[in-house]
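In structure tokens below, several structures.
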Structure P
């Protein structure tokens, strides 16, 4: 095994291991909660708390993404997913916000899982880089989310 940056290393990064640990903790926490309404309310509070922990640029974008997604698709349930704000239908994550800091990236990401109905021919985008959430970006996010849940 080489040092940092070795191209032969095939294990998980420290950030990936941390995300897996966060996901395991999320599953344990969800299992301990009471009623469905209590679980939903607490899950949204968990998402808002995670957003509040983010650095300024990521936090501002995550707040805007949260507002747009919950307005465009109120039937999606906010929840944490691998330590990221995510939005699910029937327990399946449709879309999520990954902060730039999460994996030390130069941009945040709005991602869509296979539960999203973004199908467009034989190939379509499932992730979008975010460096700023402008009114135009908000409109695009709202349209993508509406398409994803149709």
Structure Q
């Protein structure tokens, strides 16, 4: 399970170092060479080991069968699948974040990398701070929602 949060800086070429702790977990999945990175929700990027991404691709194939007549299926494919990029980890454990994904997530230099169960979230630090501030302001609502789903 991916967990933990760390703060990083993109290098001048747009590369991001994946924390050792998360890289070690990726290696355990047998997919140590590539992360699939795509647009996430609330303005972050999502990075998946290849084995986890294969499960998403299977679901996407089912959505694709509906996409001609189902707007939600079309939007899912356009938002989540189309922008996805294979990002190869180099020998130093860095990935190159594509420009279009950096622009989507407003990533310029300061980056937050967070383990999120089966995936890794990648945030522009400023956006991550805004989101967490909003989350704290809505803490009571959030607690009620957690109760409603059984946590």
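Quick note: the coordinates plus some simple rules give every number you see, no bench work behind them. Because the structure is a prediction, the values reported are computed rather than measured. Cβ atoms are built from the backbone, for glycine too; each structure is taken alone.
Here are some notes:
- helix-only ellipticity at 222 nm (-39500 (n - 2.57) for each DSSP H run of 4 or more, over all residues; to 500) derived as -15000 - corresponding label from P, Q: P
- Structures compared: P, Q; top value of relative contact order in percent (Cα under 8 Å, 6 or more apart), i.e. the largest, recorded for Q.
- Origin of the derived value 4.2 (distance in nm of label points 7 Å out along Cα→Cβ at positions 66 and 122; candidates P, Q): P
- Highest-scoring label, criterion being percent of Cα pairs over 25 Å apart, among P, Q: Q
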